[in-house]
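Computed from the coordinates by the stated procedures, all read-outs in this text should not be read as laboratory data. The structure presented is a predicted model; accordingly, all values stated were derived computationally and were not measured. Cβ atoms are built from the backbone, for glycine too; each structure is taken alone.
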Structure 1
Amino acid sequence: MIIRQGKSADVGLLLEGTFPYVSGGVSSWVNQIIRGFPELTFALCFIGSRKEDYGDMRFQLPDNVVHLEVHYLHGGNDTPPVMPRRTNAAINEQVRALHEHFRQREGNKACPHQENAAMQALLKAFRDGQYTEEDFLYSRGAWDYITQQYRERCTDPSFVDYFWTVRIMHRPLWQLMKVAENFIPVRCYHTISTGYAGYLGALLKQRRGRPLLLSEHGIYTKERKIDLFQAEWIRDNRGVLEKDSSEVAYFRNLWVRFFEALGRECYQHSHNIIALYETNRLRQITDGAPPERTQNIPNGINLPHLEKVREKRAPGVPLTICLIGRVVPIKDVKTYIRAMRTLVNRLPDVQAWIAGPEDEDPEYAKDCHNLVAGLGLSDNVKFLGFQKIDELLPKVGVMVLSSISEALPLVILEGYAAGVPCVSTDVGSCRQLIEGLGEEDRALGSSGEVVGIADPEALALAILKLLDNEERWHAAQAAGIARVGRYYTQEMMFAKYRAVYEDALSQPDGLTPDAGGAR
């Protein structure tokens with residue numbers, strides 16, 4: 001679906017489940033980057049799950065967005081009609097070879113040149129109509145390969161579940177190949193995650209020969225593992241006596257390895273691989289990123305604007321805490337709510353706000369509302385929905401993150417600039433943001449408190465340390481203001497990304513003789 005049609009652009013942004021249809025930190029960062037480079041034109045490719053999962057755009061498109069196309073990978077009714085398909089033995093052998101290289105790469109044994117040759121051959125076969133989605137769905141060769149893999153590798157007794165899992169898993173890849181064939185010409189590609197968007201980037205890099213940039217906020221494969229281990233739709237058909245609590249169910253592990261493979265392909269084909277902080281950069285290398293292509297560029301905020309927000313604060317320490325974020329399991333809003341029971345017992349007048357959209361996981365949001373009622377916290381805990389931080393932050397005494405996974409949260413930096421200390425779980429770079437990184441940074445002091453994951457009592461007591469001690473609160477506020485001003489401004493971030501973009505845009509075409517692709 002084409003929302004805004006362009007002919008060409010400088011940068012092709014590949015966006016999975018984020019800007020412009022989903023609010024949140026990553027989407028805000030994308031909006032910030034586009035607006036921060038008005039001299040560049042951007043073509044956006046949004047990839048979503050199902051159309052019904054998204055509403056209207058949450059962001060107004062900047063003028064330098066010259067193209068926007070939207071693709072949904074699941075929920076469509078566009079399955080090709082069933083019909084017999086002839087088997088192409090040579091292409092089937094390439095499919096086998098490619099899967100074998102993927103498996104070898106799990107142990108870092110695969111030869112990238114061999115894998116690239118196999119992928120290029122399959123892309124050429126796709127372009128020439130020699131290997132279509134119908135071949136994958138209905139050919140005898142595909143059936144024989146799936147049944148062979150089931151017999152050799154599957155430890156789950158259900159062939160039916162295996163068959164449909166493989167089909168569901170692979171169908172989006174055909175859609176991505178179609179997207180890669182039709183995306184408008186750009187001078188470089190920039191994906192904001194691995195996963196489907198990152199794999200699309202790898203396909204485009206191979207198809208068009210232009211550089212691919214990767215900026216990972218959270219590590220996609222890590223976050224998908226969290227989702228997959230919690231997912232109830234993944235079947236485990238082993239009997240009670242067959243199950244081993246130390247082993248992950250076969251289909252769950254199959255999905256994990258699938259997303260790991262997509263991630264490795266993105267890493268392999270990326271010209272630059274950018275993390276927000278050192279721990280994530282090292283994780284990227286562990287997951288297959290070539291070390292020499294990796295670097296860190298932390299997030300940055302619009303400090304002058306938020307300094308004006310800080311000027312709106314009234315004297316004193318507001319007895320108001322706030323979790324700003326989507327109401328979804330990865331934010332662990334339930335731990336935040338449970339912590340409020342302990343906190344309200346000590347500070348009956350405290351107000352706890354939850355400011356973020358609830359439409360991404362309505363069932364989880366409903367559970368959170370029920371938990372508030374069940375704990376008798378309806379007078380203290382308020383769900384505010386999406387809020388403008390300019391109006392919200394001057395009223396907040398302590399920012400709280402109870403997440404089980406984060407990267408380098410913009411919301412902490414924005415809070416600091418607006419004069420709000422933070423209490424966070426020990427995830428991502430949150431300890432670095434609160435306690436400092438390196439001797440000079442740590443000398444600024446602590447800008448809040450850090451606690452363990454899923455520990456409501458520790459979270460409550462950490463908040464209490466700040467709200468119940470005005471001297472400590474002011475010291476934390478001063479440390480946060482100093483830290484964000486010294487290390488995390490958007491001018492610093494833009495300078496580093498300007499160098500990355502200039503390098504990518506100056507690269508010559510990297511097309512191989514067989515790659516094709518009209519410029």
Structure 2
Amino acid sequence: MRIAIVQPPRRYWPYVSEGDNYMLPQAMPALAAVLRDAGHEVFVVDCLPIHMGWRSLAQHLRTLDPDVVGCGENHALYASEALRFFQLCRDVIPRAVRVAGGAHFSNLWHRYIGLPPGVPHPQGLDVPEGLPDSDLDVVVIGEGEITFRDLCDELGQAKPDLSRVAGIVFREGEVCVRTAPRALVQDLDSLPLPAYDMVPMSLYGTSRYLFSPQATTIHHSRGCTSQCSFCAWWTTMADRSYDTAGRTVLKSRWRTKSPERSFEELELLYKRYDRQAFVWVDESWNISPEWSDRFADLILASDMKPRWMAFFRADGVVRDEQLGILDKLVRAGLRHVLIGVERAEDSTLEDMNKRFYQGGVAEQALRIFKRRYPQVFLQGTFIVGVKDETPQSMDRQMALAHKLDIDFPAFHPITPVPGTPIYDAAIREGKITESMFDEFDWLTPVLDSDYMTRDEIAAAMHRMNRTFVNPRWLAKGLLSRSRYKRDMYTWFAIVSARMGWDVAKQRLNPLRVEHYQQLVTPDWYET
């Protein structure tokens with residue numbers, strides 16, 4: 001089978017654009033490696049680094065003439081472009097089977113494919129008669145490698161029967177069919193090394209400042225041990241089952257490659273592809289102290305000097321400092337930590353199902369870094385615009401950020417991402433529609449609170465960000481003895497200033513925010 005895995009042209013999120021270190025999508029080489037090992041002819045097309053616009057992509061698809069075309073999307077923000085891609089495929093390569101995957105389509109398969117007879121709507125809404133108009137043939141639900149491989153194997157049979165493939169939803173005539181849930185891969189080491197040779201590695205991570213030099217993404221684990229109510233990341237890699245009514249039941253799971261396998265992958269990227277900076281995209285990098293300890297030992301015993309960034313759980317930081325592991329991780333190249341502080345109030349953390357952060361554990365973790373490891377860039381996220389948000393509670397978030405005194409506090413409006421309880425509630429209550437996904441950028445408020453409008457929340461966020469990104473903040477960072485910190489402060493200052501200027505130009509009324517930050521459309525987008 002000829003299979004094309006495609007990342008279509010997209011507009012850039014302002015903080016992750018071509019000039020600011022667009023990086024490798026991990027799923028593409030991971031899927032390609034499994035398909036290639038199964039004997040399929042695989043083509044990987046990532047339009048962003050090679051500047052392939054929509055017209056060029058249409059011609060390229062005609063030339064490839066694949067039997068199957070796959071496109072995944074994790075972010076609601078880019079869903080419209082994924083859908084445009086499938087419409088393009090229907091028009092220019094109509095014989096190809098169109099397969100969608102990733103978190104967005106996994107959580108909204110009913111919207112794009114339909115609901116099987118007798119299965120209730122996930123948000124409890126009335127089910128419309130008939131199937132929705134769709135350019136999709138199949139949706140792969142959850143973890144994709146083995147499911148996509150089995151699907152392509154089945155499509156290659158003389159008389160394919162897709163009902164034999166676990167973990168998919170597809171149309172069969174006028175009926176939607178959902179197959180049995182797919183079991184997660186138990187041993188991640190059993191998967192082949194990602195097919196980095198099939199993507200343009202030299203074109204990723206080219207920023208002069210951000211995660212430099214020569215950065216790439218990497219991951220060692222999948223899933224999470226928690227189920228935060230605002231987060232859809234854990235749902236894609238969760239254990240799935242169906243109850244007697246046909247509703248999906250999710251149970252959080254965390255799995256990891258062995259330290260030795262992860263070291264092998266990092267060494268490959270470092271030595272063969274000259275990648276020296278690594279951005280770990282794991283939802284929670286430091287779940288296992290044993291894993292972290294062994295991985296640090298492997299790095300320290302090698303001749304490599306990588307620099308890396310990861311998303312850390314605060315309670316894991318406190319634990320690993322007590323065990324003596326955190327010091328080893330810093331010596332092994334840890335230079336940038338992002339911790340989700342989220343809220344100043346324990347009651348709101350409980351509402352978010354993030355009880356393990358109650359009692360000031362995030363503050364404790366960040367204090368450890370500031371006291372013991374000043375060379376590490378500290379980034380913290382705060383979620384604002386929650387249901388009971390008031391001007392006074394927003395002031396409390398800002399006061400906590402001032403108290404923490406970290407390198408970059410980022411204030412994000414709570415966003416009802418598909419697959420989360422807050423999304424289900426917002427749809428049921430009519431607070432959002434599924435035509436609003438283009439605003440789901442974690443910069444634009446899309447929900448009113450009980451006491452503040454979207455516009456008021458946006459205006460408050462703008463003031464909060466300006467409080468921290470100022471000449472005094474910049475001078476502190478640029479004078480740091482850590483080169484990594486100096487580079488990060490330079491990058492944040494440049495991008496934030498550009499965004500602030502764009503917002504100022506776009507808004508005639510500073511209290512009215514139609515869209516906090518438009519996506520950036522590259523010059524080659526339509527070519």
Structure 3
Amino acid sequence: MREIRAHARSSTDENIVYIDTDSAPRILFYGEDLLCEDLPVGTRVIYPRRPITGLPNPRAAIRYALHHPEEMEPLHALLWPGMKVTIAVDDISLPLPPMRRPDIRETICSILLEMLTEHGVDDIHIIIATSLHRRMTEREVRRMLGDRIVDAYWPDRLYNHDACDPEGMVDLGRTDHGEKVECNRRAVESDLTIYVNINLVPMDGGHKSIAVGLCGYESLKAHHTPRTIVESNSFMHPPQSALAHSVNRIGRVIDEKLKVFHIETVLNNRMFTGPLSFLMKNEDEFTESDTLRFQALKWTLKRTPRPLRREVFMRVPAAYELIAVHAGRTEPVHEKILAKCYEQYCIPVEGQADILITGIPYISPYNVNSKALNPLLVQVMALGYFFHMYRYKPLLRKGGTLIVAHPCSDAFDPVHHPSYIEFFNRLLPETRDAYVLEKKYQDEFAYNPTYIEMYRRGHAYHGAHPFYMWYWGQAGREHVGEVIVVGADNRTVPEILGWRCAESMAEAIAMGRARQGRSAQITLLHHPPILMTDVR
């Protein structure tokens with residue numbers, strides 16, 4: 001491996017570097033490993049913004065938000081003895097990777113429970129808003145909410161949402177567009193529902209928290225469709241997202257029927273700390289010590305079995321810090337939270353790329369504590385999330401080449417993703433057409449009694465979930481001219497996904513240039529941490 005050399009930035013924007021003849025190789029995530037790649041002269045590298053400094057006193061900031069909410073009375077004015085209160089919290093799908101303790105949800109819930117007790121409220125339930133995600137284990141809940149809360153409430157008054165419980169869901173009617181509105185019965189029958197949200201990316205939070213987090217399958221069908229995904233020009237900019245428009249319509253019906261008090265937070269992007277802190281830097285800024293740490297990590301990963309490689313990263317929690325918290329009515333709260341999200345993540349960029357390169361890391365919202373990032377999740381990270389990390393216009397031009405680095409192993413977690421295995425091996429070889437899959441097979445999987453039981457009693461994602469993962473990449477598939485994967489350890493998975501293979505980054509770039517031309521503009525998205533682009 002070449003030594004990583006120091007070199008000054010070659011752009012006036014500290015987040016954008018153009019590779020020159022004496023520039024350092026760049027690090028890309030490659031599943032549970034890291035690659036160090038030389039890129040052609042002229043390649044544009046886009047780095048995340050530096051972390052915004054965290055609030056000096058998070059507990060005080062949270063209390064201030066509760067006492068000074070947006071377009072609602074202070075929380076204490078909404079409480080009375082003997083009332084029924086439900087607290088709903090985001091599940092394990094965020095933040096990524098999990099944050100060091102105390103998780104911000106533990107901090108907020110501790111303050112809430114103290115306030116509720118002071119006002120004589122003792123009929124309190126805490127629901128983990130899993131939607132059709134897998135149920136969290138007690139151990140995972142303890143890490144998220146802390147021993148004190150779990151010991152007092154688990155499992156009778158602290159539990160996972162069950163979207164398939166016929167007695168646990170309530171039909172609240174339809175929107176003016178005919179979308180079905182379902183919601184968790186306990187939340188509907190409460191005098192007050194408080195939602196505690198972490199806004200990891202701008203598509204989180206707002207009406208999505210309850211309208212998706214506490215919904216049922218029939219309600220989710222209204223907007224988790226290939227057509228809605230394609231009609232969403234940007235997941236990360238709600239005014240341009242058909243998905244957000246549908247969720248907002250459903251959420252407004254919920255807000256008419258329920259008394260809802262939203263608490264939304266934004267964390268900074270301080271994803272790596274301690275021995276992995278060098279991954280927060282531009283390689284041109286590496287000290288000699290950083291270079292030695294990288295080389296040691298690279299050496300260790302190459303000699304470590306894949307399951308243990310994941311542990312190297314998973315066991316180092318992220319040092320996220322709270323940078324914003326607002327509470328009150330759904331929409332004004334979310335508007336303020338979005339502004340802070342964009343401040344942390346958005347990078348102004350001049351012009352689109354012809355060839356876009358990105359590494360795919362070891363973790364996604366849907367494989368936390370799973371045995372693998374399975375092929376469907378590799379696909380959704382590439383074409384669903386990283387392709388959509390823009391606000392106004394895609395970073396990759398229409399018909400461009402997307403190059404991803406990942407081994408694409410044919411590996412699935414049978415406990416968490418049983419329906420994924422059948423979807424990938426039975427359905428995708430028949431057709432990759434998302435519209436056909438939706439019409440022909442989605443309900444079959446959704447109402448499969450075995451998958452329902454594994455969702456309700458085990459720790460499996462709902463039977464319909466792999467369909468949503470495939471749909472999530474539909475806009476990317478229709479926009480991108482080709483996907484080339486570097487370093488796949490087999491040919492079968494890329495072939496089923498409809499991707500081409502390259503043995504090295506140099507070969508992949510040559511393949512991309514053969515399609516896009518020798519003068520093609522090449523861009524590397526250097527994440528994680530999370531970043532978004534504002535393309536002009």
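Which structure, out of 1, 2, 3, was log10 I(q)/I(0) by the Debye sum over Cα atoms at q = 0.07, 0.13 Å⁻¹ calculated from, if the result is -0.39, -1.51? Write down the numbers at each step before the final one.
On the way: 1: -0.43, -1.32; 2: -0.39, -1.51; 3: -0.38, -1.37.
Among 1, 2, 3, the structure yielding -0.39, -1.51 for log10 I(q)/I(0) by the Debye sum over Cα atoms at q = 0.07, 0.13 Å⁻¹ is 2.
Thinking of 1, 2, 3, which structure, once distance in nm of label points 7 Å out along Cα→Cβ at positions 53 and 365 is computed, gives back 4.4?
For distance in nm of label points 7 Å out along Cα→Cβ at positions 53 and 365, the value 4.4 is produced by structure 2.
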